[in-house]
Structure P
Amino acid sequence: MLSSITRNWWAPVVSGVLAVLAGVAAFAYPGITFEVLVLLFGIYAFLDGVLWLAFGLLAASDHERWWPLVVSGIVGIAVGVLTFAETQSVALALVYVIGAWAVVTGALEIVSAIRFRQVMSDAWLMALTGALSVVFGVLVILQPNAGAYALTMIFGLYAILAGGSQIWFGFRLRSLGEDLTSPIQTASSTSSSH
């Protein structure tokens, strides 16, 4: 499973870059309407869900523990689709939806990080992303009447921090993948020279 995930190191980097861009947009244009924030959230949740579902399917094909990744992916995709299908209705309930989604996916990312800690020293980056998600979700649930401006700022900060963590994690996966292939290449080049 690890080699499958390290080959796809670019996926968390892309997801992280999109999250950072969404966060920067939230700070640059704080006066955006709540509906636009709803759509930004829907895009982010859907793309993040696709990423984690893909990782879960890779884990399942390698007979590894797959369920936290798949569940996180399905939750993200479902929230993204629901956001686009019922934008007006979701806008009202979105504060709670965002909070619940962030807490659930954050907790599942922490579970996944605990699993990865056995094979990579920087699994804490995934745990950090999960912890940030949980904190963000709790803050949103505790302040449901906060204005769209405050929610935009919280979302912007969360997206930038979580995106930066995902970018770092992706590059760490790339480095780990290079470390995994180095002994194989060294061994094959040594045996071919004899």
Structure Q
Amino acid sequence: MLEITDLQRVGLKPASFSLPEGACIAVRGPSGSGKTLLMRAIADLDPNDGRVTLNGEDRAAIPAPLWRRRVAYVPAEPGWWAETVGEHFDDWPRAVPLIERLGLPQEVKAWPLVRCSTGERQRLALARALALQPHVLLLDEPTAALDAAMAGAVETLVLELVAGGMSVLWVTHNPEQAGRVARRILTVEAGQVREAAP
């Protein structure tokens, strides 16, 4: 269980909600409303105030690198720092089944990053995060650059992991996708996070 209590930062008003184990909550709202600010605050990537706990353990008591393995954030535009794909993975054998599920070949390990399309990089970033075996996955528009078939593959894989106990917070502009992946929806408008009416 991820518990958020009065989480706030510049551009984000105090937010409180819980994300149970084995649940997916969709996050919706207009561009610039604060959805990414919320995700980055939960991941503790930017200065923020408030309390965040995972299974009762306070984030403040967990070293930041360990927190970001347990609560993995996949941004809309993932960061890359090395020349080839494989250099970005700590455990390539663990990542291979995920990469193949997401429609990419094992040989992608040797590809230079410049060869990868935006959609391929998006899927690789998801596989990289999932290979960490996080408790919580924070997804910021993970299918924005994908066609319907590949978006469906992402949804299927993530929902299988949710069924296995992973918790997911999924930012999407697509109302149909929100309905497919989540039973609860949070809306963010002008930095205010609210539970959407069912």
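Read-outs throughout are calculated quantities, based only on the coordinates presented, and are distinct from any laboratory measurement. Keep in mind it's a predicted model, so treat the numbers as computed, not measured. Cβ atoms are built from the backbone, for glycine too; each structure is taken alone.
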TODO: Check the numbers for mean count of other Cβ atoms within 10 Å over residues 104-111 across P, Q and tell me which is largest.
DONE: P
Task: Given -30500 for helix-only ellipticity at 222 nm (-39500 (n - 2.57) for each DSSP H run of 4 or more, over all residues; to 500), calculated: source structure among P, Q - done: P
Open item on the list: With mean count of other Cβ atoms within 10 Å over residues 112-119 coming out at 16.6, pick the structure among P, Q it was computed from.
Closed with: P
